[in-house]
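Next come the structures, one after another.
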Structure 1
C-alpha cells in the first residue's frame, strides 16, 4: 500500500505491449496510459513486438518500457512455444534490474503462465506485492490453440504452476465472471476482481451511426486474429452454402492475420468463393473505423468449454460500433450480446445456422440495425476502459 501523498508505483509485466497488435497489448498499454494520467507512476517490462513493426520509432510517452528480446517461434512444435515463452520469463526477470526503486505492486498479465512466474520472481526480488492478471485459462487455452497436448507432461506441469500461482499472488484480476468463478473454485476460494477488457472513451462515438435501408451487398465484417480458436473455416463453409444458393447479396469480409490465414485464402481461391474478402492486419484506430463503416459484425470461438469462460476483447470493440452482431459465443459474452435484440446468435459449430442468420439479418436489416444501437449505449454505461482503470487503481491502492 502506498504512503499518503505519494504516487502509486506500479510495474507491469506483460509479454504483449504496444506497438504489438493484440488484445493484451491494447489492454496493457491503454491501462498504463490511463493510470499514468490518474497520477500513478507506471513502468513496463514487455516482450518485443511480434505482430507490430519492429522498425518503427516507438513513443511510450512518460512511461518507461523495457522490451525483452524473444526467441522467435518459427515452427508449430510445442518446444518452440515453450522456448518462446521461457525467453520472455527469463528476460523479464533480468530486465527488472533496470527498474529501480520501490514499487507498490507488480501487475503480471497471463497467459502464458510463464509471465506469472516472472511477475512472482520480480515481486519477490523487489519485496512488493503481486497482482496476477488472467486473460485466458491457461494451459487449457494452449490446448485449444494446438500448442500443447491435454494429456502430456507439459499440461500436467502447467496445471501445478497454475495452482501455485493462484495461491502465491497477493491479488488476482481477470476479464469475465465465469473465469472468476473458475479461478475461485480452482484456487480454493480466492475470487479475482473482474477488470473487463473494455474500450477507451476516445474510440466510442457519441451519436448512433446512420442505418442503411437495404444494403446490397450486406457486408459482414470479422476483424482480428485468424487462429485455431477463432475457427474461421466455419465462415468458409457458410459462404459456400450461400454461394450454392446463388445468394449474391451477402459478403463476408475478414481482416487480420494469424496462423490460419494462408489456409483461409487457399480455401477461398480453390472453391472460387466470390462472397468472401480477406485483408491484412490494420491498427486499432483503423479497425474501429471499419467497424463503424460496415453493415454488421461477426465473431465466434471454438465451443470447447474453455473459451466460454472469457470474453473476447473485440466484443466491446464491436459493440462500440452500434451495428448488429452475429455471434457464436457462450458464457458471459453471450449474455451481454444476447441482451441486445439487434444481435443474432448462431451455433459456433454449425455453418448452416450461420448462413441462415445472415439471411435473417438481410431480410430484417433495418429493424435489427436500429435495435443494435443499444450496443453502443451498453458500452458507454458499463464497459469503458477508463472505468476499469479506476477500479484497478483502487484495487492496487488497497493491497
Structure 2
C-alpha cells in the first residue's frame, strides 16, 4: 500500500463448496477396522477435495488466466498426514499452477474464515488484487487432534498413543495450556444458561428441518460443486440431514455430557469450500462481477465468566465486528439490528443458544437453512462454508447484510460481516 492511499474495498466474486458428507464410521478405530463404513467422500484425497472448489471458482467466474490469482490460503484444522506439508500450496499448485504462492492457516474451527480475513486484508492494503481463500478437512482420512500426537519415532511414543488413545492429545499439550474438552465445555454452557435437554433437542431438530426444506427446494444447488468419487459415482448433496420427531430424537440421542447429547453437536464431515476475492481494480481488469463486499471482520479471545465456557467468545466477536463495521461504513448507528441474516456455527446447540441469548439475535434471522448440526462441520472448511451459504441466502432472500461467526476451541472466536451487491 502506497503512502496516502485509502484502504480498498474487498469483493467476493463467487463462493462455492463441495457437499458435506459424513466421515467414515470408525475410520480411526484401529481396534475394530471391520466395522468401518466408508464416508462418501472418504476416497477423495484432501488435496483433490480442495482443488474442486478452486477449479469451480475459475470456471464459474470466467477468469481466463488462472495465473492472475496472486495468492491462495486454505484453512485446515488438522494439517498433518495427507493434509500436511502446506496443503494450501499443494491445492494451489494443482488447481492454478506452480507459480501461485499459497499458505495453510490453522485456526481450528475458524481456519478458513481466518484465511479469508488474511487475504482480504492483503487486498485492502494493496499488496495483491486477486486471491482464493478456502478450507478443507477430510475427517475420514485425518483424525481430529492427530497433529497433536507424539510422532511414531519410538516404541514409547507408539505405546503411549495406543494406550491413551484420544486422551493422549491432552497428555501431549503443555501443562499451562490445557483446556476443557469441547463437549464438557458445551455441557457447562448448558448448565450456566439453564438450557434443558428438551430445548437443545428442539433446536437440533429444527436445524435438520430447515436444512431438509432448503435441500428439497434446491437452495444449496447453486453453492455446491459436485464431486466425482470414482466408478461413475457423483456426490452433490449433503448427507447428514435427517427427519426426527422429538421422541425419536430423544431415544436416539440420550444425554451424554450433562444435558448435551451427540444429537446436539455438529456432525463430523468431509468437505471443502472456497471464495474468490478481488479488489475493484481486479474486477475491472478481468471483467469480474462482484456478488458481495467484505464489510468487517474480528477475532476475540474474551469470555465472560468461567474460562471453561470457552466456546462463548462468539459474543465478544460479534460485538467487535459490529464496532469494526461502524468504522468501515463510517456509520456509528450501524448495529446488530442492521444485520439481515446470521450464520452462527452450530458446533454445539448450547453455543448457539447462549450466543443468541446474550446478543439478542432473532430466531427468524438465524441459520435459516439449517446449520452444522444438520449440514455438518468439516472443521477447517466451515468458515468459508458459512460465508458461502450466507451469501447465497442473502441473494435468495434479497437481503443486504449478513454476519457469520464461529467459536474456536481454546476460547476464541472469529466473525465477519458481508454486504450483498445489488
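No value in this document is a laboratory result; all are computed from the given coordinates. What you see is a predicted model; the values in this text were computed from it and never measured. Cβ atoms are built from the backbone, for glycine too; each structure is taken alone.
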Of the structures 1, 2, the one that -10500 was derived from, the read-out being helix-only ellipticity at 222 nm (-39500 (n - 2.57) for each DSSP H run of 4 or more, over all residues; to 500): 2
Answer label among 1, 2 for the case where FRET efficiency 1/(1 + (r/R0)^6) of positions 109 and 229 (r between Cβ atoms, R0 = 25 Å, to 0.05), calculated from the coordinates, equals 0.90: 1
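Out of 1, 2, which one gives 26 for relative contact order in percent (Cα under 8 Å, 6 or more apart) as computed from the coordinates?
Values: 1: 15; 2: 26.
It was calculated from structure 2.
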